[in-house]
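Throughout, read-outs are computed from the coordinates displayed, never taken from laboratory work. These numbers were taken from a predicted model, which means no experiment stands behind them. Cβ atoms are built from the backbone, for glycine too; each structure is taken alone.
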Structure 1
Amino acid sequence: MKIAIEGCMHGDLDIVYKTIQHHEQIHNTKIDLLLCCGDFQAVRNEKDMDSLSVPNRYKEMKSFWKYYSGQEVAPIPTIFIGGNHEASNYLWELYYGGWAATNIYFLGCAGVVKFGNLRIGGLSGIYKKQDYRSGHYERPPYNANTIRSVYHVREYDVQKLMQLEEPLDIFLSHDWPVGITDYGDSQALMRQKPHFVQEIETRTLGSKPAALLLEKLKPRYWFSAHLHCKFAAAVQHGDDGPVTKFLALDKCIRGKKFLQIIDIESEPGPFEVLYDEEWLAITRKFNSVFPLTGRNADFRSAEMNIQESREWVRKKLEERQFKPFEFVRTVPVYNPSQRSFDPIPEIPQNPQTLSLLELLGLPYLLDSSPITGERTKIPASQAPSDLPTFDSEEIPIDDIDDIDEIEEMAEAKADEHTREEA
């Protein structure tokens, strides 16, 4: 199976698909799957921009809306995770995973699916210590704090992934596992990115939860993005253990190393995205302790008899032949000739999510109050300032999540140093 790996998408689906099609023509080959490592920016309309955490100069309708509307269809199956630049309101609709557009599948905040005989898992977002143990308390419309904390990795989702026992072929994360630079050419990386030196030397570059998952899951391949550079490594798990091949890629800009084609041994097709039995069994068991407020999550009351849950889930999935529920649009689509649209009366409940929860016998919790955890409906017209504001020391507004900002600051500092020397 030929798989294309893409780094930070930044909404430029057209560029990625055209690059892949050019590769196919030049090499007379066919790519079977595209994997995207975050910053996908599944922006459907102008209103989604309110939930996109990027500086205003980067707020631009890219090309996803055309795929959401059906004007374009992804030419190859595409699976993506979330990063720190996303239409977080839309990804919250698909918290458990689902089709973001026809032939484009979101793995969810955490998730595992099968594609052919390959098992693919992923963790969305980036790690920030101050939010890690909190629940998923953010709800759209987001305020100045929650628009940045909503994409921070939560212990709840990591703990679900830590329950996996069956082998994974591929794992996706947006930020790198901390310590991964020990297994590649870190000297070359520090020459390329000198502002990473201190973090590499103090072993603070990357995600601690991702490192835990790497140690536990030991996938054959691990792909990441976020730091806007290409970096390869190979992790040997124990003296005679398996090897994980790690690869990080750059952001989607012409001339950058944002795309890699790899061959992975697999059974012959047809290839399609299918639900994973073990993952849905874990999801079913963990949903009873789904943390939906700012309080720390508590997993002690979760019953972890996954095998019993698997047998129940298997019967349900066999009825569907393990196929995910169909894509459904939930909001008006961007129209370049019309700069306004009818207001959305409430936070949409995505039919895919409702159908999956019904299949698993689980309640719908995504519109629960971020304070009490009880179900409530928040009007879309409510101003961000009307939502509760959390302690700014717990969720600092000036916390720099954006690698673009870091790079711009580093470049500005370098330019200033050059001017001083001149």
Structure 2
Amino acid sequence: MVPPDTPSAARSPRPSSVPSPPTTAAFPPRPSRGGPRVAADDLVSFTAQVFTAHGMPPERARPAAEALCYGDLTGHPSHGLANLTRIYLPALADGRIDPLAQPRTLADRGAAALVDARRAPGLWQAGAAVDSAVERARTHGVGLVSVRGATHFGCAGHHAARAAEHRMIGIVAANCGRQRIAPPPGGREPLLGTNPLSVAAPALPEHPFVLDMSTTAVPTGRVREAARAGRSVPAGWLADSAGAPVTDPAAFDRGQARLLWLGAGEAAGRGGAYKGFGLALAVEVLAALLPGAGTGPASGCADDPGARDDDIGFIAAAVAPDALREGFGADARALFSAVLSCPPTDAEAPVRYPGWHEAESARARRRDGVGVPLPAALHRELAAVADTAGIAAPPVLGDR
């Protein structure tokens, strides 16, 4: 996904062999029918004001707002402001997120550190952890910050891309704390969360490589987005307790369907499910066992009221290729140029790599007069939040 709004490192000139970026995304963002558009900066400023009104210091509120709005900016609204009233404001209200918490460093070995986030806002804390990993990598070639006691941090790709801005490779992965969402292949009870994983790296100018994925077939946000829109979901996203496909997304929150693992296809019991499940366990090891965070498997039965996404663990790592050898940047440009040059099966859909789509979407939506599209229901929801907080709602550019 596209890099966050942080100061950019110096960029190498575009080689003549690199294709010029198209004026539109190769794969347009999922449409959001009806509703207004809001300027990207206005949306971030509004969200920062909301967080400040709920006790978050301004120096945390702004990066937290950028992290949350990133989903809407890059065409992934399931991970954007739709979660403001569903996840973040309730967690701030009931103390599950402490806006003033001071993370504590429990161990510091130079290249690596262990941090207890102490329920600090994850939208801010994850970026701070990546920045710390980047600084460590400047000295040691690699930097790793292992975090426990964390809270929701939005799109992992937003945070991993911070390292790419410094010509480094960024790795961010998180478990879901004690929350259990998907059962293991052949199992009847949920065991692990969606356990997202992101890897970001410099690629082509203003178009970093950013892989950002859940280890389940889709994240829960995509399911809930479909439910809100009244759409069915494809077979292969959800299954019932017997493993039969479910296409009604509302069945998930009714407890009548579980997410399938990446690679499962349409049947929960297929061997391909072990790919996603294995990746989820790998994330659990790196993101939760390493720092000593909460884990789903160790939390009892699925009906345990304590089985929430508390005590999330995550890993933030940065690798500085230039500390190891010369030429990484040129080789990266050559690699990703070759990807773009691959002959497509459909001339109307050229080949792109992960992160290209998001960079194009963000660039288009930052353009004057274009703005970020918001579903009408979400805009009404934000207006109500603004009224409660005593601040102005984000101004509308115009209906689509």
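Just checking, which of 1, 2 has the largest value of distance in nm of label points 7 Å out along Cα→Cβ at positions 118 and 262?
The structure with the largest value is 2.
Could you tell me which structure in 1, 2 was used to calculate Cα extents along the principal axes in Å, for residues 62-309 alone as 52, 41, 35?
2
Can you rank 1, 2 by relative contact order in percent (Cα under 8 Å, 6 or more apart) and just name the one with the largest value?
Across 1, 2, relative contact order in percent (Cα under 8 Å, 6 or more apart) peaks for 2.
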